[in-house]
1. When you work out relative contact order in percent (Cα under 8 Å, 6 or more apart) for each of the structures 1, 2, which one comes out largest?
2. Compute volume of the Cα convex hull per residue in Å³ for each of 1, 2 and report the one that scores greatest.
3. If distance in nm of label points 7 Å out along Cα→Cβ at positions 176 and 192 is computed to be 2.3, which of 1, 2 is the source?
4. With mean count of other Cβ atoms within 10 Å over residues 112-119 computed per structure, which member of 1, 2 shows the largest figure?
5. Here distance in nm of label points 7 Å out along Cα→Cβ at positions 128 and 160 has been calculated and equals 2.7, so which of 1, 2 was it run on?
Structure 1
Amino acid sequence: MELKLFIIGCSLFIIAMFMLVIKKYFNNSSLFSKIFKNIYLWVDTCWTTLVIASFIMFFFVQAFKIPSGSMRETLVEGDHLFVNKFIYGFKVPFSNSGKRYAALRNVKPGDIVVFQCPSEALTIAEREKGIKKDYIKRCVAVAGDKVEIKDKKLFVNDVYIKDSYAVFNDFTVFKDFNLNGNNKNYQTFWTRGKFTSIPVPFVRDNFGPVIIPKGHYMMMGDNRDFSFDSRFWGPLPDKYIKGKALFLYWPIKRWRII
């Protein structure tokens, strides 16, 4: 979105500069000249506003709308919130490296994070069309952590995480899935995002153990039984991180700092 605003702003800037050059040829007292002047002022104001808005959205704060119920009841469908984009560092504009600079802090377990979903989370049709989506999930583990889920209970580094924000709406507990009894294969398949092709019951309630690779995170929705997350499409690369959920501003009755 910010890139589109920037391009539109630059286009309007070019138009404004062209209008600035030719407006001196008009008679200032004519009706056409007054209309032309008003259009020029409108274009000049718009390009400035759009460029500033794109700059703020790219580096600092961006609005985001909750698209699904994977974060219920923390965040519900239709909630509007602002995302803090500078807390994890600034990205170089128009760069695909994903590197960030001047970070105030790193992503931590418990953070609610907005990120571009990896290609493994997209359907084949979406990949072919070049579609990009933003997801919002909670970080539950960082690089080097050992993660395991036993009968819906989350363990990080063999410690049970009493995640009070997690919600379970399906009382069924699906038993674990053993990939030919080989833990190395399990880790490899998961890291490559291959579990998207495996039926949900096999990894939803009993998962791992896996080790989060360097430069990656494990993201999960608070609505654990109905969230398409890192259990299925694998660890999230750091380069996809966009920002941390900051403030829920709509609907007004639900507004709060996150």
Structure 2
Amino acid sequence: MGRETMKLMVVSDLDGTLLDHSDYSFDLVLPVLDRMDEAGIPLVVNTSKTRAEWLAMRGELGNFDPYVVENGSAIYDGEKVETFGVSRAEILDFLKSLRAKFKFKGYSDVGVSEIMQWTGLGRQSAERSADRHFSEPLVWQDSPEKEDEFCDLIKERGLRTLRGGRFLHVLGQTDKSKPLQYFRKEKVAIIALGDRPNDLAMLKAADIGVIIKAPGDYVLEAKDMLLSKEIGPRGWAEMMTQILDRLQIPQSTTNNG
């Protein structure tokens, strides 16, 4: 990648990748983040989460780099905001027209308590998850055939669907790869990590795409990608350590242990 002329950037999914899928812990990645920080390598979080969710947790990770929310819908870079999606109000308005034909429940249909049940989040975290501006997560309650038909209608409307770990997300014509074009305005080589189908476009758009193994038998299939042996944050730390070693990035002098 030519480190003498190319800056490095790491772009990462959160849930099931940087964060543990069940309890959202991240202790295992902290030594690697220290190493990246000392080398001046930014970590850009690229998540399906909302801005409110990420702002509430990024201090614990010591991360204040640009970030991408709601599956590539918007980049927040200091005072600058670059949007790629459409407003949630526009999405909800169209979904109204589909309710008579399909069975689904969205965040807008339920209270915080049900969102807590769906996600396993605490109340404050669930409230932040509900603070959406560019997308609507749905729990699909109909047949797979109906889901295909639903997705076709969404596409005809100029919107799109993305299947994440728990939800079918409805959003504008964007995905997690779109923001990478924004970052490539500077000469930068991108390492991207993710674990689910909604991460695939991001992984393909990166210089190095890394699939983090998911719990159970599920494996995201893609050509020309690296694949971790470990799951979640342990797999993230495993693969980033290998890559940083290969690129001869010095070890951190910070002791997290």
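1. 2
2. When volume of the Cα convex hull per residue in Å³ is calculated for 1, 2, structure 1 comes out on top.
3. Derived from 1, not from the others.
4. 1
5. Among 1, 2, the structure yielding 2.7 for distance in nm of label points 7 Å out along Cα→Cβ at positions 128 and 160 is 2.
Laboratory data are not the source of any read-out in this text; all were calculated from the coordinates shown. Just so you know, these numbers come straight off a predicted model, no measurement behind them. Cβ atoms are built from the backbone, for glycine too; each structure is taken alone.
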